[in-house]
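In what follows, structures are represented as structure tokens.
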Structure I
Amino acid sequence: MTIALAALTTLAVTLAFIWPFRKLALFLGILDDPGPRKIHTVPVPYFGGLAMLVGVSATILWLRPQSWFVVAMLACVAAVGLADDVRHLPVWVKLVCETTIACAAVGLGFSWQLTDSSGLNAAFSVIWIVGLTNSLNLLDNMDGLASTVAGLALVGIALLVHAPAMIAIPLGSAALGFLVINRPPAGMYMGDTGSLMLGFGLALCAITAANTAHGLHSVIILILPVAVAVFDTSLVITSRLATGHPVQLGGRDHFSHRLKLLGWSSYQVIGATALASGAAWGAAALALQYPSSEAWLALPVIAAFAIVWIGLLKINPYESAVNHTLEVHGARNV
């Protein structure tokens, strides 16, 4: 009952604040302007991330006030994203800020208990938090995509393990609720404010869930629910390293762009993303049955991810003249 209340409260508050923040962004001129590599033809306002932050914060502070420090960290990450949306921060500034907040999170207990060494655990956890935070930021390259990936991953984690549910459900509800205005064609963008916040929250929830198990089960819980984000980030990094393109810059070489090169529509990409997220969750649920024989049914799903990954890697998104210029993260590449 509390979980349902958390979901409904977050959804209601987020939706209530979407339009006021949209009007504020329009008034202040915080917009994503059209460009030669963008599909929207009119300026689209930011501040969607602020609406989600208010919805998540209100729910957590009301139903789980002892987790106020999570709200504080989410607000700090959102503040970094907001500064980037308004002023376009250098990449190194964002990384320093994200790493500092990630270190604070580890100090507050969000450390994956992978080894007997607390130092190694802390180092890996910081890398995981910063990596997943930016992975969601990278995924915000098409209307509705980041909201879909983050929302379904967070709900999936809560369904697998109850421990992080009171954080995961508010975050997931805010992300999925934002699709009301962020679905193609989007009337509002979450910006780095929202994508960094969702990625950071997703990383914390994954670590919390993974720490309820040990060994292989812990690895499964940490990685499989966020498989789509890992899939995209690994695809982009491998592709850029193989072709000599800068890894630290953004561009039209994500899985969504590659599917569009094959003629897919935005809704087809989002639909396939949702199916992939569900398949990854199903694989996790099956794998957690190990050593039961049902666990082996997860292997075909994982193999399918690998086959699709290899197939998309073979598509060259850099051939088109439109794609020669890479853009800094935070710019909309749709």
Structure II
Amino acid sequence: MKKRSLLAALLAGVMALGLCACGGSSEPAASGGEDGEEAHVVLKLGHMKAEGSSTDLDIKDFCAKVTEESGGTIEFEVYPSSTLGDYSTMVERMGIGDVDMMMGSITGNLDKRMSVWNTPYLARNWDEAREIFKQDGIIVTRMKEMAEENDFRILGLYPMYFSGIGLSKAPTGDITKLEKQNIKIRIPNAAAWEAMGTAFGFMTTPLNYSDIFTSMQTGVVDGTIGVGAEGLYSDFRDLIKYYLPVNAHFEAQWLCVGQPTWDKLSENQREILAKNVEEFEASRWETAEAAQAEYEQKLADLGVEVSTFTPEDYALFAKTMREQTWDIAHEEYGDELYNEMLDVVAQFD
């Protein structure tokens, strides 16, 4: 018993010295090897788009640059096509360290307020999108704050396109008059989107992005809202026959890292990631608008009937959908965030 007591006392002393050496900090230490060498990390990064798509190629180029600039201390395993789970699943897995990084949509599954960025008709054109989604703007700032509350970090975003309605069968009514459509479409799982789909005249059913292809293929739905020309071409071009570019929302893919993974990185590794994300985002802003037009033409070249709309049509869509959906958004976001959103868009009216 005396020997055990002595051993326990020695262990307690060693632990106490260790705590003193660490300064008593509860913050996890950044990664680093002996003699100041940084630890080598291999990060699992998942995204939603098909392998070989422009998004997939861009993210792989980003990863290659980070690996090069980090001297090989950061490497990546890239998983396209929602291989690591749908975007909502990847967000949850990042928080527990099961997935290191993702580039994809962020929904309100963890916090309803985090749907603020994809509010229908938040931005109505590219000029508005550039202002609303700038890094120091209130929308991106609030998204970053809410992400950290849920154990992941938003590093930046990848602007995609304005979304529309892709259909496997012809519309049964005049979309410019918001006539009834005897067609069921997929909507993102959010009350505001259900209201918008209904206002456009469609029957709606909420589905995750990863379920769209099979659901259209089997006739569960005959189309989807919330996907733009690039997404339709990359993931659903064998199913889509009609495309209505109604500019339902501005789609951005958010480049994120889980907090457990972030805590493992050295300060230098974090800076390399941040620098390359900034360049990655800036480069995409320069090409995104032209890419949208390019993919609309690619759909047309495949034989997809791509509708055209007048400025008056777009004004009607925006006015109607804001009236039909923003009260619902208000309930989900709360007064503070909703009023901040209104202040953001007021500058364009």
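Just so it is clear, none of the values below were taken in a lab; they were calculated from the coordinates. Since this is a predicted model, take the numbers as computed values, not measurements. Cβ atoms are built from the backbone, for glycine too; each structure is taken alone.
When mean projected area of the Cα convex hull in nm² is calculated for each of structures I, II, structure II comes out greatest.
Here the criterion is distance in nm of label points 7 Å out along Cα→Cβ at positions 63 and 303, and among I, II the highest value is seen for I. Each of I, II could give helix-only ellipticity at 222 nm (-39500 (n - 2.57) for each DSSP H run of 4 or more, over all residues; to 500), but the derived value -22500 comes from I.
Looking across I, II, the calculation of mean count of other Cβ atoms within 10 Å over residues 111-118 that yields 20.9 traces back to II. Tell me which of I, II gives 1.5 when you compute distance in nm of label points 7 Å out along Cα→Cβ at positions 119 and 191. It was calculated from structure II.
In this comparison of I, II, the computed figure 4.7 for distance in nm of label points 7 Å out along Cα→Cβ at positions 175 and 263 is attributed to II.
From which structure (I, II) was distance in nm of label points 7 Å out along Cα→Cβ at positions 71 and 183 calculated, if the value obtained is 5.7? Corresponding structure: II.
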